[in-house]
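Every number in this text was worked out from the coordinates using simple rules, so none of it is lab data. Since this is a predicted model, take the numbers as computed values, not measurements.
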Structure I
Amino acid sequence: MEGYMTPRLIKIAGYVNKGERLADIGTDHAYIPIYLVQKGIINEAIAADINAAPLKTAAENIKNAGLSRNIKTVLSDGFLCIDKNSFDTAVVAGMGGMLIAEILKNAPRQKKYILQPMKNLPELKRFLSQNGYKITTEGLAAEGEKIYNILVAQDGNEVISEYELFVGKGLADDPLLTLYKQSLKNKFEKIIKGNNQALNPNAKTIDYYKNLLTMLEK
């Protein structure tokens, strides 16, 4: 099963501490909980998904790994069918940032959340800062030409600048930071170019991304 763990999934799993009880929301194939139990990092986990088909696949993978006693599958829309006392840490990964934010609206407090949005990172960070969460750790993972952001959030208060919505303080020492900033630079320049070529350029949008570009180069 370890062979199925991509750099993104391994990076996510790396934020789970030894002995924590895990809930993997949107588990898909249940690769993360299986990997963590096999490594002896955790002893028990819940693998949850909103759809029956991937949950069936997850259950088969868990059974084939001989871990049915350690990992329980639950059909659940986010945390709605998850006992809040059954986990300490939850992974919510591989979906859009807006969907992750919606899922967190029904999540219990005083937990550790490992989040990996596929898009809408700034919107997710803004939601966290406005809803009593603090980002305690940030990291990057690369697969092919794509760089993924991973956040660890817990209860707390935090003010995030516009720049930090894209490049958080926690990335200062990340070995992928240079590549990530270059990808952002390309993205921002494309947005600016598109606006400049539009019939009615949005000056506010152009200035916003030009300012972000300036900060990227510092």
Structure II
Amino acid sequence: MADGFSLRVYSYLDRMQPQYAAFVGTVTQGDLPTAGMASLYVEMAPGNEVFRVVDIAVKATEAKPGAQIVEREFGMFEIHSLNQSDVQESGRIVLDRLGLNVEDRIRPKIASSQLITNIDPYQSQLLNRFRRGSMLVPGETLLVLEVAPAAYINFACNEAEKRANIKIIHITSVGRFGRMWLSGSESEMKTALDAATQALESLDGKDS
């Protein structure tokens, strides 16, 4: 393992939900995932380490890479497969080669959460200008969740979709913080927030 290496995120999604998988398909530059696939997100520092670690992951099994991203500080990759064991085995081999355990990742922390009811038409138009998911409709409730490290937002969003009737407006999962914008009724957004919060709190790891 390289000196100064940090495993920031190790996040396994057991079954990608339909909206979440569809959204990922609009932003990924690699192999396109579909609903029902298992997925693994790994984020690390320094960022350039991602190229070596992706090489380990994709050679280990038949899991396919959907993303390989290096930004200013961190690197992140995602792999997926219909076969959960392929994704899990690739992850296990990555950890073994790095000499790490899952518990060596950084524990996710919610930086902020907002529920905005009866969204104004003008604000919905502003948000719709950059979204890659569903349209935000005036009058809906908007949930905005911000998480660190960034890639954990994917797990939070997928778990929210399992338990609530949501619309995914947009997700950003690279950089220092990950953010998701969801919309729907006020009660469903409260359920989505609870689901995302509980999912993130269930993950162990080290404090950053």
Structure III
Amino acid sequence: MNSRRSARTERTTAETQVQVELTLDGTGQSQISTGIGFFDHLLKAVAKHGHFDLSVAAEGDLEVDGHHTIEDVGIVMGKAFTRAVGDGKGINRFGTAWVPMDEALVHAALDISGRPYLAYGLCCPQARIGCFDAVLFEEFLRSFTSHAGITLHVRQLAGENSHHILEAAAKATARALSEAVTYNSRIEGVLSTKEWLELEGRSEESQ
């Protein structure tokens, strides 16, 4: 088990440089700088509503577009998350949340299972929010879930404003993550009949 419940991870390629620091048992503090204003806004919402302390510093080839930066932030955040979770002993493992934002309503349900899967059910009427391409939120979640070993279903029940839809989705995912990583005194070991979760954090700590 990672007693500190925190991790620092980075990734450098010819396209991006990304550093992430994450503390699961935080107070919602964040320092976010990706060069993409609305994406920064979403990540700050994740920290605040997940009660995580989160620092993200990213520099990418924004002269191309935001795709590489957003995707790589998802990769690095996913790795930081699973390292902070560690072996997963004693956590709820599952989390779910409903979040309304004005006309939008989004539901997120997830399992910290070691089996990455994203079921994405958001439809944004406006393709761009500032300089943020709405379709890239799916790429972020896919990268994050793939490297965090999370099964995530995110569904839009209502919504006509892309800003509201994506912000509600970010907050719902954050609240579900917070519930899933919370320790439960009734859980002994790992909450699985296999008594094992295929989490990256576990494999790395055992090396």
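Worth pointing out:
- Computed over structures I, II, III, relative contact order in percent (Cα under 8 Å, 6 or more apart) reaches its largest value in III.
- Comparison of I, II, III by Rg/Rh (Cα atoms, Kirkwood Rh), for residues 72-159 alone - largest value held by: II
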